[in-house]
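Listed after this line are the structures, all set down as structure tokens.
Only the coordinates and a few stated rules stand behind these numbers; no lab work does. Note that the structure is a prediction, hence the values are computed from the model and not measured. Cβ atoms are built from the backbone, for glycine too; each structure is taken alone.
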Structure I
Amino acid sequence: MKIVPLLAIAAVLAGCATVPSPEGPRLDRSLSARGQSDRIKYVILHYTVSDTPRSIKTLTTTDVSAHYLLTDTEQPFFYTLVDESRQSNHAGISSWKIYNQLNSASIGIEIVNPGFRETPEGRVYAPFPQAQIDQLIVLLKDIVKRHNIAPGNILGHNDIAPQRKQDPGPLFPWKQLADAGLITWPEPSRVAARIEGFQQQLPEVAWFQRKLAEVGYAVPQSGELDQATRNVVSVFQTKYRPSQYDGTPDPETAALLEVLTSPLPTPPAAAPEGR
């Protein structure tokens, strides 16, 4: 007489058990939410301070990585080391505008380059072969198109970590990236027109700090020309005025900052012709 109730209970429990589908979860991909954006917001450029074989070893066998490695071979090419859908460990402690820890929001590109050497005359940086830059521009254009990267978001490692990094250094040809339509560049005639005014009266340090923060840099807002502020000024100068990057605020640096943070107004659209 007790067998029937026991069988009934067993049947109920069996019905409540979760049985995984051999085909995986049933997913309907016909809908798409409006509130979403691409994970990739930035591209960060580095140099490896090494040759190609040692760069490969570092970027494949340690915790440091990058999405792409551009070789220094006679005909440079890219190793794809981390899929763009995954995070690579290339940025470290970093900041730009509202973002911190940029690993999670960026693509990292390492360029094989020895970096710099110390000499009695000072630090000497290694140039980038034109063949490397040509390949880099091709890849950057592809990334920008696929991820809709804003012109102000292709950056150097030193831009996002100015207190501890120098790469890609003052010999990296940022102007070529600007000429290729990849980054914003201060229009030379506008810069020249503003230098004279700044020669008459140079802004206070607090002005430079505010303008650098407006560009995107993490910089103290103390009004004091401390070493941290000098470091940020120097990084800015290596990018836009590499002929002199001693970290001293001067009229040309002020003019460059003023133009970069004061874009020309967009001209009004032409009125439609009357019929």
Structure II
Amino acid sequence: MKKLLSIMLALTLLLALAVPGFATTIIDAHGNEVELDDSLEAYSEAVLYGADDAARKRETNLGDLWTDALRWFAVSGKINEFFEEDDVTAGNSAVAVDADHIVALWNGGNLRSDVAVGKFGAVQLAEVLPYPNKVAVVYMTGAQLREALEAASQGLPYSEGSAAACASFMQAAGLKYTVDLAKPYDKGEAYGKNWFKAASLGRVAVTEVNGAPLDEAATYAVITSNANFNGMDSSYIFKEAAEANEKSAITTAVVRDVIWMYR
């Protein structure tokens, strides 16, 4: 009887593994057809705020989740499996700085929906991020990092008129920074439709990076999206830094998948 039960249990397990998972097909914001794994589930004990431009206005718990996941992806070494073949051939197969110099930045305009209390799945995360963003690594100096945050804050304080510019505001992990809203942003050269390069720095203060003071001469790895890597929104520093350091790379890892890995 025990042998029969064992055989039946093994057969049941094999049949369960043979059943294909259900998938929902969506069209992402770039018009690509994407299949989402409906078997993925998580649970939130609080509303994660991304709707109504929440992440363009201030730090949010959804922004914390997103950037914590990206930084974990790099620090844990999981990212090493996702470097392009050309990068690996060139010897670029891991993040090239210590964990205390790894931070994550994510622009608030790329968090589009709330996650409600309770169970949620891949469809809900696709509503949060409807773009097919990949994880990217950009190496920049501490001075460049501070300028990147200065430029990203230029739309603040949020208003109906500044909503588009506030899309660049950065949610962060691995660093703490403040924005002095009493100081005006010093607009330099126009950059794109809604942004300007920083003519000087003054309203952003980086108070710590992974528990230590910001070192403006040191090199930091910024974990972000391919869009910021390529200079989207106010991210001109990201683009300049990526072009200057050949170890900067766009990986094959889909950002939404990384959030599921982190859970």
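When mean count of other Cβ atoms within 10 Å over residues 31-38 is computed for each of I, II, which one produces 12.4?
Details: I: 6.1; II: 12.4.
Matching structure: II.
If helix-only ellipticity at 222 nm (-39500 (n - 2.57) for each DSSP H run of 4 or more, over all residues; to 500) comes out at -11000 when worked out from the coordinates, which of I, II was used?
I
For volume of the Cα convex hull per residue in Å³, which of the structures I, II scores highest?
Largest one: structure I.
One of I, II was used to compute distance in nm of label points 7 Å out along Cα→Cβ at positions 191 and 223, and the answer was 3.0. Which one was it?
For distance in nm of label points 7 Å out along Cα→Cβ at positions 191 and 223, the value 3.0 is produced by structure I.
Given that FRET efficiency 1/(1 + (r/R0)^6) of positions 79 and 255 (r between Cβ atoms, R0 = 30 Å, to 0.05), derived from a single structure, equals 1.00, which label among I, II identifies that structure?
Value 1.00 for FRET efficiency 1/(1 + (r/R0)^6) of positions 79 and 255 (r between Cβ atoms, R0 = 30 Å, to 0.05) corresponds to II out of I, II.
Supply the structure label, taken from I, II, corresponding to volume of the Cα convex hull per residue in Å³, for residues 23-70 alone with the calculated value 181. Walk me through the numbers before you get to the answer.
Details: I: 181; II: 123.
Derived from the structure labelled I.
Output the label of whichever structure in I, II has the greatest value of FRET efficiency 1/(1 + (r/R0)^6) of positions 159 and 175 (r between Cβ atoms, R0 = 30 Å, to 0.05).
Comparing I, II by FRET efficiency 1/(1 + (r/R0)^6) of positions 159 and 175 (r between Cβ atoms, R0 = 30 Å, to 0.05), the maximum is at I.
Hey, P(r) over Cα pairs in 5 Å bins from 0, in percent, for residues 63-110 alone derived from one of I, II reads 5, 23, 26, 19, 14, 8, 4, 1; which structure?
This figure was derived from I.
Given a value of 25 for relative contact order in percent (Cα under 8 Å, 6 or more apart), point me to the structure among I, II it was derived from.
Attributed to the structure labelled II.
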